[in-house]
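Down below are the structures I want you to see.
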Structure P
Amino acid sequence: MNAATLKHEIREFTKNLEGVKNYSPHTVAAYGGDLSQFHEFLVRHFSTERINPAEIDHLTIRLFLGDLLEKGKSRKSIVRKLSSVRSFFDFMVRRNVIAHNPGSNVLTPRLPRKLPVFLDEPSIDKMMNLPDTSTVRGLRDRAILELLYGTGMRLNELVGLDLGSLDLGNNTVKVLGKGGKERILPLGMKAKQALNAYLVRRTEGWAGTNRLNEAVFVINSGKRIYARAV
């Protein structure tokens, strides 16, 4: 197998993540970037474009991790890239491209332990009162804060909420998580009140065609809000 075929296997791997495992585009891109760096290292390490995957052993992978460390990559980033490499080799084993996964013999670097940072109640109240609730945008932002804090849902789950996801009568919200799995989360009173206040004025100022938008949280034009806008 040469380098071009190895690249082909990487493409097949990312296609599998997207089409079979239903990973998000962001996650697929992260895997692809990690494996692209690994492939570039292999070309430099073997001094050739003709790379036989069977020649890649655990020592080669350890050299790759050392190269990343020398380039100033954080341990967290290195651990993620090792996970990507292991998953890729598992994929090639399942496809009978190689006999075993050399990444299974590589120890995962230990991450420094960090103590969690907790907000006290006055800080939480101050944060919740930051949005100007006399405006639609402020009502939206208040509802977003209450939902994130009160339900523990992920950011991607929040921006993907549709009106049909809300069951305010039963105080629940349905979210679509990783791998397309649905979860039902309980809705607290403050989150419900903030949602109701926002939904009453949600469509103010929209263009006519956008009134059909089912997204719960939207930007000024009426289009679904995106993660970076939260």
Structure Q
Amino acid sequence: MTEILSPDAVVFDMDGLMIDTERLYVDSEREMLEKRGRELDFDNVNQIMGLPGRLAMERMRSLYDLEDTPEDLLQELRSLVQHRAETDLRTLPGLEEILARLEECEIPKAVATSTNRPMTEVFLAKIGLRDRFAFVLTGDDVTHGKPDPEIYLKAAATFGFAPERIAVLEDSINGSTAAARAGCKTVAIPNEFSRDADYEWVDLVAEDLRDERLWRLLGIHRSRDCVC
């Protein structure tokens, strides 16, 4: 049986965990590579997923032997993703339900994402989520991005709780590694591109945000008749 944590706070990753943006990134990366005569390799996708923008493009440049600078690649990627997001941005199944229940149980929530602040604010505002979190940390707010634990240590410090009292929900190898290194209770909820990865260091691998084991670990219940 999954251990009941009843955390003091829950921190959500954004891309691929709350919002279906990893698909937009993968489609944009595929377009960029095809323009350069390269083919997207899904074994490389997980190496890039969850990394801060510039580091992700450095990795992409190395993996595919590209001549472009990381800065130029990042600018192109962000432009393509933002264009796709204008007409194809949606939340992932179970998000509204789990957010509402955490709010009913008065468990504070935050966001910790590798995405830069301007894009993060646009995405969260576009789907009406920004005001539902105590604070939002982005790749612009840390010196060392995921898989370094800095962003989750900063989240715990901002809440004023010990890292082990924080539950982190992540979808990527790099993100879940960062959370585990910070000492947080770590739940991996792989997206369609990261399902085959090995998450042996996490506390739970959940199917999605509706997984009963996830709710049990967080100490919350679907029934409003149950005490949080």
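Here Cα Rg over 2.2 N^0.38 Å, for residues 37-172 alone was derived from just one of the structures P, Q, and that gives 1.16; the source is Q. Looking across P, Q, the calculation of percent of Cα pairs over 29 Å apart that yields 48 traces back to P.
Comparing P, Q, where is mean projected area of the Cα convex hull in nm², for residues 109-188 alone highest? The maximum falls on structure P. Quick check: -12500 is what I get for helix-only ellipticity at 222 nm (-39500 (n - 2.57) for each DSSP H run of 4 or more, over all residues; to 500), calculated from one of P, Q. Which structure matches? It was calculated from structure Q. Comparing distance in nm of label points 7 Å out along Cα→Cβ at positions 93 and 213 across structures P, Q, the highest value is found for P.
Once relative contact order in percent (Cα under 8 Å, 6 or more apart) is calculated for every structure in P, Q, which label goes with the largest value?
On the way: P: 14; Q: 27.
Looking at the calculated values, the largest one is Q.
Out of P, Q, which structure matches 0.70 when FRET efficiency 1/(1 + (r/R0)^6) of positions 77 and 125 (r between Cβ atoms, R0 = 41 Å, to 0.05) is calculated? The read-out was computed on structure P.
In terms of FRET efficiency 1/(1 + (r/R0)^6) of positions 117 and 205 (r between Cβ atoms, R0 = 41 Å, to 0.05), which of structures P, Q is highest? Mind showing how you got there, number by number?
On the way: P: 0.65; Q: 0.90.
When FRET efficiency 1/(1 + (r/R0)^6) of positions 117 and 205 (r between Cβ atoms, R0 = 41 Å, to 0.05) is calculated for P, Q, structure Q comes out on top.
Read the figures in this text as sums done on the coordinates, not as results from a lab. From a predicted model like this one, the values you see are computed outputs, not experimental measurements. Cβ atoms are built from the backbone, for glycine too; each structure is taken alone.
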